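Alright, structures below, take your time with them.
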Structure 1
Amino acid sequence: MHKIDDQLAKVTARIHQAANAAGRNPQTVQLIAVSKTQPAQALAEAYAWGQRAFGENYLQEALDKQIALQALPGIEWHFIGPIQSNKTRPIAEHFAWVHSVDRLKIAQRLNDQRPAELPPLNICVQVNIDDETTKSGVSLAQLPALVAAIGQLPRLKLRGLMAIPAATNDPTQQRAAFAKLRSARDDLNAQGYQLDCLSMGMSGDLDAAIAEGATFVRVGTDIFGARSSAKQ
């Protein structure tokens, strides 16, 4: 039987090993357990073994899990999927982080709909680092203008950049893609921004991502096992 505690331990050990190899403090890399299509009970089990940050792609499914797990203190919800305009309000109301903002319209709606009693919503801008037509994300060329506009929105806290590079098993190519995102973040910080987050790296490439400065890695199957059919 698939044991979430064993898998969490293996993923955590891999993160620590990659961070140490890169000369980094492992505590500077946070694991987001990608829990889309997983039942609330699986998240509760991961929580019992110390996992706190969970990444969700499907809004209604995530809201159902948030209700089921609302008694768990310190659980942190990250929205990591594509965002439709008609779904920004519940995202603004029920998540601490959004990693997938890729256009100003979405950012403006999240800003306007973030409840006043909550702290500003933590935002990562999703970058289409390899200009893939099938993927969401702003281009590197358009990134500075989008970041400048988001920086003016008071109910959002711009924290960093996110990317899902083109799939490859070549560690050199993996690192090159992540280096582009890190360089883009560094260029923005040189202009006066204070972006402290790089959301990059999944099961197949998290070692390369950590070597290039990832502060969030997003891992699902290696923790929970194979997913069931997605539901929205």
Structure 2
Amino acid sequence: MAKLGKRTKSARLAFAGKDNISLEDAVSLIKANATAKFDETIEIAMNLGVDPRHADQMVRGVVTLPNGTGKTVRVAVFARGPKADEATAAGADIVGAEDLMEAIQGGKIDFDRCIATPDMMPIVGRLGKILGPRNLMPNPKVGTVTMDVATAVANAKGGEVQFKAEKAGVVHAGVGKASFDAAQLAENIRAFVDAVAKAKPAGAKGAYLKRINLSSTMGPGVSVSVDSAASAV
């Protein structure tokens, strides 16, 4: 059995016996134990009462966190002509068409968000097997297939977070950094939880928000009271 370090032992001791606590208590606990040598990401995982294998139970959406994510987001845009110029002016890191497609096919994926104008989708569609599993495929439902590329780029860089339920009905995302103050993290988390709550699909039966767990990149997780974390629903 691997020997636990002092930091890990200390964190586990601090988290012992903590379960279904208030959001504010959870944030304070996680911040106090995020002691890695880098600014850890605060991560949320939500267990939902859905089976995403059924089309009417898929959960997907987007939310702009009020205090941003604390992460530098690299944005790629598929566009031509004036729309390509708009994307560049808005701060897109990579802009292209067939050349960008070829780079991705060659294994070069150095971006966190992919946006496309509608006329580019025949090209982007060829990349489905590459971008899809990485949750990078542009989709009109979350505003990444659009003619308003400038706004899409600004949103992506300004704290917008996409979410999608995985096979087990779990949604997870980064909702800030350990360096954020407690109030900023709590506000971000409630915004995210409320967005997921409002995305409840028609086919969901019974309890929808079943469990919420928070953790830092290198720290243990703690469960949070659903009522404490959901402000609008």
Structure 3
Amino acid sequence: MQQEVEAVLFDVDDTLCRYRRSGAELLDASFERTGVEPFITVEEYHDRYPEFVDSSDSMVDLRERCFAAIADEKGYDPATGREIAQIYADERDHGNVEPLPGVDRALSALSEWPLGVVTNGAPSMQRRKLEALGLAESFDVVVHAGYDAPAKPSPEPFEAALSTLDVRPERTVHVGNSLGSDVAGARAAGVGSVWVPDTDEPAEPEPDYTVSSLSDLPSLLGVE
């Protein structure tokens, strides 16, 4: 690694952990419970969700507005979209998550470093995940982007974490799976980016570093 790193920030979803039940499974269950022919895919939901991010709303409210809009655009009653979103929320258990490979090794190796989380997600939802993983006390700061600050890729949540940790952006890296949120946001804040890919698509924007799993992070940072 070319730069000397003193602190590390992490994304949560699909970086530290993933749900044991996928979003696609939850959507299938939601449509099955209502008896409505499926008209929303999980890819469509993920693509459209950022349009509805508002710090004044809960995750449930955001999803309801998103599903209602998709329903309306496809000729369905928006109330049906809201009902699907409500059942989706009922089906989802935010504590039912599993750590991704290498999480324990990486955090153990970096336990003496200033560590933070910058995550797009509601505070209650993300806290539940960290608690379920046994990581609630592993970080010196947790910034809930979209709530404590604008959502990633805005530089503001990264800057909030840097301020709390009292570290310089050029001495910090952010680790995440999303090119559009994590890599682009880190770059906007002047923070180095470490990409943990969950796609075979070309890397754009290009991250500073790429690791196949968090198991490789300690060696990348020169910590064994």
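Given 0.3 as the derived value for distance in nm of label points 7 Å out along Cα→Cβ at positions 40 and 88, which of the supplied structures 1, 2, 3 does it correspond to? Derived from 3, not from the others.
Which of 1, 2, 3 yields 55, 32, 29 for Cα extents along the principal axes in Å, as computed? Label of the originating structure: 3.
Read the figures in this text as sums done on the coordinates, not as results from a lab. Treat the numbers as computed from the prediction; the structure is a model and nothing was measured. Cβ atoms are built from the backbone, for glycine too; each structure is taken alone.
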